[in-house]
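A.B. asks: Once you scroll down, you'll see the structures, which are given as structure tokens.
Read-outs throughout are calculated quantities, based only on the coordinates presented, and are distinct from any laboratory measurement. Every value quoted in this text rests on a predicted model; they were computed, and no experiment measured them. Cβ atoms are built from the backbone, for glycine too; each structure is taken alone.
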Structure I
Amino acid sequence: MIVITGGPSVGKSTLLNELRKIGFTVVSEQATEVIKEGKILPWENRDAFQREVLRRQIEAEAPFHNSKQTLFVDRCVFDGESYYQCGGIEPPSVFQELSAMQYSKVLLLEPLGVFVHDRIRFEDMEFTVRIIQVLRDVYYEKGFDVNSIPAETKTRRMQLALSSICEPLCAPSFVAGRK
């Protein structure tokens with residue numbers, strides 16, 4: 001599993017949708033679903049929200065732990081640890097018990113310079129910059145080399161993501177810049 005991570009409004013969903021279009025399996029982010037349901041909201045109870053997201057993320061990723069296929073995870077369980085830290089809340093000990101072995105690579109999307117506010121995103125660009133550094137630190141602590149994907153066009157980000165994870169066998173025509 002390859003983790004695509006970053007702060008709010010950095011283009012994770014856009015990149016993952018493009019990866020899905022060319023045939024990759026994507027494990028969806030759970031935080032957005034919890035917010036859309038409206039029962040547990042991060043701006044009302046950050047701890048309860050993070051616990052529910054973690055529970056669902058573990059459940060969503062579980063079927064893929066032994067998969068041999070290349071697939072992408074829209075955030076992963078360790079993003080929750082970053083959000084706890086960034087929110088000044090002590091992360092539960094469960095994060096120390098979780099294995100990082102199922103993840104083969106972490107791709108961190110850098111901010112695009114524009115922040116899109118919607119019904120899901122309650123943060124701002126300042127928070128995005130701060131959480132990106134916390135995400136980087138948490139993944140380094142877990143033993144990952146974090147590969148940054150800079151602010152670029154959708155096509156260029158796709159090329160960078162694919163070239164950072166695989167040889168030309170992966171999606172040769174797209175990596176080469178041909179659609």
Structure II
Amino acid sequence: MFSINGYDFQNEEDVDIAREELNKIQYISDKLKDDPESILAVYNKMLDGKIFITPIGIEYLRSLQGYLLRSPEIDDAAVRDVPVLISYQDALHYKDLAEALEMQSKMQTIKRKPEPETPSEKIKRRYKFSLITIVVLSVMIVAMFIIALNSNTPNIINYRTEIENEYADWAQQLTEKEEELRERERALQ
């Protein structure tokens with residue numbers, strides 16, 4: 001709680017507003033003449049401008065209102081009531097809401113902590129994890145074999161077949177060239 005001028009405020013921001021209002025009150029009091037007509041004009045301007053919202057400012061407005069009501073020169077009907085700018089119903093609602101939130105936070109701290117895993121639950125959890133890992137790795141190995149078998153470059157799986165095919169192609173090309181050379185020799189003879 002923050003105190004100023006006999007009032008306890010909930011936070012520093014409200015205290016700063018109250019200090020500003022005290023400065024305004026001091027300034028207005030210094031400039032205000034002792035003429036009820038001019039006091040009434042200033043009072044009405046302050047009400048229209050809604051420059052006082054804290055209890056300190058409201059108290060000052062009430063003191064001016066009392067002075068104007070006691071003054072025989074001013075008609076009581078000309079003195080307006082001091083408006084209350086906050087809703088007390090909302091304040092009660094926020095108070096109830098704050099209490100509910102506080103209770104909820106207390107209940108959350110009271111809640112039991114999760115019970116530790118039993119050894120059998122720990123084994124089951126690890127088993128599920130390893131089973132999923134084995135399945136994923138098996139799928140990856142099968143995919144690698146399929147890629148290796150379908151590729152055109154020789155690798156550890158199909159290198160023998162690829163080399164044999166390459167030698168067979170060379171042998172066929174050689175026999176074709178030999179046959180071609182023999183035909184040329186026959187043509188020349």
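A.B. asks: Tell me which of I, II gives -13000 when you compute helix-only ellipticity at 222 nm (-39500 (n - 2.57) for each DSSP H run of 4 or more, over all residues; to 500).
C.D. replies: Working through the options, I get structure I.
A.B. asks: Of structures I, II, which gives 0.75 when FRET efficiency 1/(1 + (r/R0)^6) of positions 59 and 99 (r between Cβ atoms, R0 = 35 Å, to 0.05) is computed from the coordinates?
C.D. replies: Comparing all candidates, it corresponds to II.
A.B. asks: Here's another thing I want to ask about it. If semi-axes √(5λ) of the Cα gyration tensor in Å comes out at 103, 32, 13 when worked out from the coordinates, which of I, II was used?
C.D. replies: That value comes from structure II.
A.B. asks: While we're on this one: Can you tell which of I, II yields 3.0 when distance in nm of label points 7 Å out along Cα→Cβ at positions 27 and 43 is derived from it?
C.D. replies: It traces back to I.
A.B. asks: Now for a different question. Identify the structure, out of I, II, from whose coordinates distance in nm of label points 7 Å out along Cα→Cβ at positions 75 and 163 was calculated to give 3.0.
C.D. replies: I
A.B. asks: Next question. Rank structures I, II by relative contact order in percent (Cα under 8 Å, 6 or more apart) and report only the one at the top, that is, the highest.
C.D. replies: I
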